[in-house]
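The structures come next, written out as structure tokens.
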Structure P
Amino acid sequence: MSVYSVKRKGWRYDFTLKGIRYTETWFKTKKEANKAEAEKRKEVLNPVPQVKTQTDMGFLELVNRRLDHLKEYCSEQHYTDHIYYARRWCSFWKEIKCDDISVEMVQSFLLKRKRDVSAITANKELRLLRSLFNFGVKAPRNLFSNNPTVGIEFFPVEKKEKYIPSKEDVIKVIALAEPSVQDYLWTITCTMGRMSEINRLKWSDVNLNGKYLVLYTRKKKGGHLTPRRIPLNKKLFDILSQRYKDRDKNKPWIFWHRYWSRKTGEWVEGPYKDRKKIMTTLCNKADVRYFRYHALRHFGASILDHDNVPIGTVQRILGHENRLTTEIYLHSIGEGERVAVDCLDRSFE
């Protein structure tokens, strides 16, 4: 009996078809239960074929969704970098559906970027475009089916040794800066922090009694804001102690400025952002080869390596997850390399 009643609950149907059990409960009348059972049997015996709908979306919409995602999950610098490149991509493809963008179209764009700028720039745009299309193609989004960057190879590049300023040049440049900028540059140098990490620093991140500060980075898998402790050397302890005494108690940031906002049309007070012109001006004044803030991370890491600080310690200070990334920052010639080449001298004796 596939339809029956249960006292004080109601009617139900319960049957097995093609080895699968089907049941539904608590109809008010037997007639309703019989009707529901018949409809279910018909549905099982005559299934409606599922028609897969082809999905697609405009390239401009894909870019906007990707930027919204980056804004929520990545650093502000990473987000603004993508805006810069996305504007160029949209000048070519904003009216086109993603599935209509072909491998040939992407390859042609990259070849032009290689000719107009460099192979390094073209390769960077390939990486970013690949991430963009993967964002739309992969589950759970499945917004369209085509990733036109698949199979495109990176251009060969001529890798050069990264320029790291000498100790003399670093000191010369910092000495020519105004006092607040000197403090900023010494903080980057002594912590080997990323510029975004130093800009983000608040007084709540500094423990003068424990002689350490906490830097936060989003350069981790998943975009999580991850902390790491950096001990304060004497130089940085003295700088931050003095700034703490002179601080504006209404401002939470260690380094902040007042600037005119084009968006709001008014003066705004906030933490430092990308202060691009400072290093150009200071390097010109000091008559040294131009370097930017990030070179100070390489500079500090090389000093530690030269003094035989273990690479694991350097890795933790720099905030790298991968040891191979840290090795890129070590530009000094270690004692092991010197001992190795000295073997050649002995072989010629």
Structure Q
Amino acid sequence: MNRSPYVSDAPSVSIIMLKVLLALVPGIFVYAWVFGGGILVTISLATLTALIAEAALLKIRQRPIKPYLSDLSAVVTAWLLALSLPPLAPWWLVVVATLFAIIVAKQLYGGLGYNPFNPAMAGYAAMLISFPIIMTKWPAPLLLAQTPLSFMDQLGYIFAHTLPSGVTMDAVTSATPLDYLKTQLMLKQEVSAITQAPIFGAYGAKGGELVTVAYLLGGLYLVQQRIISWHLPTAFLAALAAISLIFYGFDSAHYANPLFHLMSGASMLCAFFIITDPVSGPTTPRGKLYFAAGIGILTYLIRVYGGYPDGVAFAVLIMNMFVPIIDAATQPRVFGHKE
């Protein structure tokens, strides 16, 4: 006869982080196919920087290095940050962003389990505020670029800021759909005319739609493996779709439809990989719904009315500040006690 206690065999932090990394692989593969292999250089550079920074801070804090490095949390932060940065960002920006994420946003708060803010989004936001021009130079998909860069050309640009003879940066970069949409709307253009530009696909960015679908598939794998719960991605995507539907229904000529917002920018990456950070998010099921819905609404409002094309990073950091209140207000009733 079975007897209590019935303790589940919960996966270790290393296993959880490894599955998160595996879930990101399809998105990275498609990303490299659409935009070129430069993203692989950015990911490698961010990973190396994250591991060195984490080891150095652990040494200074007199903490054991091997157990903390082997939990792969620093690698996950590095990958998410690299995927958020422009794939042709100069090497020093990747290094500075990663150092900020690991040292300031993570280790100075006490390391994994103590950081109140999402480290990857903190590093991204710091770079966006400090270097806005560089952070808005996104390469055009290879099929749209006037002069597609080879992997070696991208490598030369990342480390030496050089391009092949006769090639200008304007020939290999383009505005993101979110940025282009916002700019053209300010010029009194209508959405139907704006989305006829070559950078738009059927639902979002041409080429970028495939990356979004790859993130979705990776995220569903995490849900199936019970690494993340359904609450966060569902609430975020539902809130983002709902608020965009309200505005679209009010004025479809000047507000994009919900599918565009779901398929553009960092929406899917945010839904399944960023807001699901178990440290900087709520712990209660109801709290997760409120937290993710707040991020979805703020993301849309920043996209439409804010000064930045995509509002994911700032929305996440703002809602991180409310996590203690959300957790306190959504604690489930203790069995046997009245509310």
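Summary table
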quantity	calculated
Test item: relative contact order in percent (Cα under 8 Å, 6 or more apart) calculated as 12, pick one of P, Q	P
With distance in nm of label points 7 Å out along Cα→Cβ at positions 45 and 317 derived as 2.1, matching label from P, Q	Q
Label whose coordinates, when helix-only ellipticity at 222 nm (-39500 (n - 2.57) for each DSSP H run of 4 or more, over all residues; to 500) is calculated, return -15500 (choices P, Q)	P
For 3.7 (distance in nm of label points 7 Å out along Cα→Cβ at positions 197 and 325, calculated) the corresponding structure among P, Q	Q
Structure responsible for 18.5, with mean count of other Cβ atoms within 10 Å over residues 13-20 calculated and labels P, Q on offer	Q
Given 341 for volume of the Cα convex hull per residue in Å³, calculated: source structure among P, Q	P
Comparison of P, Q by distance in nm of label points 7 Å out along Cα→Cβ at positions 21 and 133 - largest value held by	P
Mean count of other Cβ atoms within 10 Å over residues 29-36 from the coordinates reads 14.8; which among P, Q	P
Which of P, Q leads on distance in nm of label points 7 Å out along Cα→Cβ at positions 237 and 261, largest value	P
Distance in nm of label points 7 Å out along Cα→Cβ at positions 293 and 309 derived as 2.0 - corresponding label from P, Q	P
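Laboratory data are not the source of any read-out in this text; all were calculated from the coordinates shown. Model, not experiment: these values are computed from the prediction. Cβ atoms are built from the backbone, for glycine too; each structure is taken alone.
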